[in-house]
Structure I
């Protein structure tokens with residue numbers, strides 16, 4: 001299975017996936033910390049976090065998968081949502097909360 005297939009499998013078989021630097025308990029960059037804080041502020045504790053620092057193939061592959069050059073990257077129900085700045089903006093408008101409520105209630 002090539003890296004794009006691995007990423008596709010991860011994002012389509014899990015409701016909420018966050019590609020980040022570090023772990024939710026120990027983010028390794030400020031943007032990853034912001035992303036985790038946004039998810040927690042929306043009441044999301046159960047999500048798949050992929051530490052891109054542990055796998056260089058995933059780190060580069062996820063950038064190509066979404067055609068998005070930075071990490072973190074959030075996927076909900078298989079759909080690319082964006083990075084930390086987009087998550088922050090969506091949180092401020094209430095869009096992120098609605099999106100994540102639907103993801104927790106829906107099916108992957």
Structure II
């Protein structure tokens with residue numbers, strides 16, 4: 001199925017929105033970790049909360065604009081739109097958030 005004429009302009013916007021959702025999802029995990037830290041009263045649970053919040057802010061503030069520029073440039077020039085380093089960094093930050101969340105859950109259960 002081919003894209004309608006003039007529909008190429010929407011791809012960079014959809015890509016940017018997907019990256020924003022990813023960053024907001026990571027920030028949501030940070031919020032849940034903050035709630036867990038407050039409920040448990042464990043100061044050590046603040047560490048993974050801060051790490052995950054930093055990851056979410058990095059996705060939103062650094063990677064999303066970088067990916068948006070790359071997508072817009074590809075849509076304008078017709079060149080490749082991939083950004084392997086940006087995607088790898090985004091994936092790494094999401095995995096870091098998941099590992100921190102699992103670690104915080106284990107700490108909360110042990111404490």
Structure III
């Protein structure tokens with residue numbers, strides 16, 4: 001299940017978005033709006049939900065994941081492959097974008 005989360009997630013919401021991978025949550029953060037889409041099996045599905053439902057802009061969306069048990073955040077997703085935005089990797093390379101993503105995940109999912 002993919003949910004768009006604008007504020008701190010409830011325990012029930014965290015459990016729902018963690019169902020697909022047993023405690024690991026795929027996330028797509030909108031670093032401009034400070035929100036995220038969480039859950040689902042593919043980052044691209046969460047990305048599309050943000051683009052359609054909250055008018056996010058492609059250049060502001062970055063993918064990664066959050067492990068509920070360890071609290072570890074990763075910054076790896078196929079949607080991050082963006083040579084035109086100086087990100088020729090699945091990994092988010094910009095320290096600024098990573099910091100924004102981490103702040104959003106901590107505020108909403110931890």
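Quick notes on this structure:
- helix-only ellipticity at 222 nm (-39500 (n - 2.57) for each DSSP H run of 4 or more, over all residues; to 500) derived as -15500 - corresponding label from I, II, III: I
- If Cα extents along the principal axes in Å is computed and equals 38, 29, 22, the structure in I, II, III: III
Each value in this text was obtained by applying a stated rule to the coordinates, not by laboratory testing. Only a predicted model underlies this, so the values are computations on that prediction, with no experimental measurement involved.
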